[in-house]
1. When mean count of other Cβ atoms within 10 Å over residues 63-70 is compared over structures P, Q, which one is greatest?
2. Give the label, chosen from P, Q, of the structure having the highest value of relative contact order in percent (Cα under 8 Å, 6 or more apart).
3. For which of P, Q does FRET efficiency 1/(1 + (r/R0)^6) of positions 31 and 183 (r between Cβ atoms, R0 = 25 Å, to 0.05), calculated from the coordinates, equal 0.05?
4. Of the structures labelled P, Q, which one yields 2.7 when distance in nm of label points 7 Å out along Cα→Cβ at positions 199 and 215 is computed from its coordinates?
5. For Rg/Rh (Cα atoms, Kirkwood Rh), find whichever of P, Q sits highest and give me its label.
Structure P
Amino acid sequence: MIKKDTKIVFIGAGRMASAIIKGLIEKNHYKPIEIACTCGEDSTGARLAEETKIKYLDDITDEIHSSETIVLACKPQQFNQIKKSVADVANGKLVLSILAGIPLSKINEKFKLARNILRTMPNMPGQIGAGVTAYSSWSKLSIKDQKIVDNILGSLGNFHKVNETDLDAVTALSGSGPAYLFEFAAALIEAAINNGLDKELASALTIDTLLGASMLLTSSKESPEQLREAVTSPAGTTAAALEVLSNSNFRNLIEQAITAAKKRSIELADN
């Protein structure tokens, strides 16, 4: 009998799967030969395998037999397309999902024989190891499984255990949150150009400003409100800008955006 080396299998080979796999290899949690992936009708799996030296297979069933962990990393809309044959061989495996909006109950319905199931919500900065992930498990994690989870989620950055009822709001905040910052950065650059700066300078100033402010927020013991007040002189330039944001009900607009994203996360569970 040929010995199987696979310990962890990825169903899906997109950006987040790639980030996890690269992080796991870089931190020596798994060797490339111990990781296998599959994907849909595209070339992402083959490219990822070529780049990282992991195994890529059109049919991942045999690899699941010898593995201990399955990571669901396809698109949420593809969850119902996962073959029954794949779910059937998940007997005794740990199943970890990064699919937005798919509840634990629905995953458990498909992977009835799994030893435990996790629903997680990572975010895009995980691609550089600077992400944040929230997770919830179907049942209490064993010591062994907690270590596996710590390794997988730690490869992306920080992580937090939460109640599953919080995950849709988490999705709206940290899952979708990077896009809000990118849109804000684009708006700052556009506004700076419209006020006379060239594009290259506007972009450089915006990126450095957002990076520096984020680093200060991380290292400071002061709250965001206190830091905002510290940079705002009475009747000064910052005060003039903040007045425009306040008059435009900026915070209410952000709340509406978060609420819309949360609503969509809930809707995905019914697809």
Structure Q
Amino acid sequence: MLLAGAVGWLVYPHARAIVIPPEESAAARGRQLAEDLGCFTCHGPLGRSGVVNHGSSYKTVPPFHEGTIMMFAKSDDELREYILYGAPRSRLENASYEQEMAQQAIRMPAYEDFVSRTQVDDLVAFLRASSEMLFPPDGPASDGEELAHELGCFSCHGAMGSGGYANPGSLKGYIPGFFGPDYAELVEGDEELRSWIERGSIDRFTQDRLASFFLERQRVKMPAYGERLEKAEIDSLMAYVKWVSKEEWRDLPLQE
């Protein structure tokens, strides 16, 4: 009986993936792929703090955020070339650049033979989302972004709310993001979005036997901010999440 239970527990995530296919965003898939490819070994956890790189003028392997990307790549195409070839072709053809790279202890590897075009697109989506260089318009959405950083929302929901972090016991096995099919299933209108923020749940789920089972069972639970934030602050968070959910930022250029 014990053996059967252990086998069932091991099989469960795979069976769940078949019955309920994961619907992570491209950025979330890119984050997982970056981990699988070893990107965080040099660029640091989630690409946020690169390791020391002796001989580099930058001193460390560059991280993916705080405007660093714009120092090395001026477009999505150049990001793709970094992934595929280790650097943009224009730099690889420059003798002084080759000499500069030869001085570094760590060099960016080329993944051309290891990733598909779709995977490169996912990696670029992750880099864009984690760059902290895609901004909502000034006003409530911008205020909401700052507040989301202060509250640590992205620590659970991923860069820009791209989702994908594991959540044992949850229906799909991960924390959902602020856009994509998961968000559409979880948030039907402003009232439910406000309820998620204020109460950490919505009536549609708490009153459903199966949904409430997984809400209670999941290890990482959505905190309730109703008594911790002012109404204007919750309005700002809603404005930011709604801006992200529309995904218009996908076509925005990175901004310094």
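1. Looking at the calculated values, the largest one is P.
2. Comparing P, Q by relative contact order in percent (Cα under 8 Å, 6 or more apart), the maximum is at Q.
3. Comparing all candidates, it corresponds to P.
4. This figure was derived from P.
5. P
Only the coordinates and a few stated rules stand behind these numbers; no lab work does. This is a predicted model, so every value here is computed, not measured. Cβ atoms are built from the backbone, for glycine too; each structure is taken alone.
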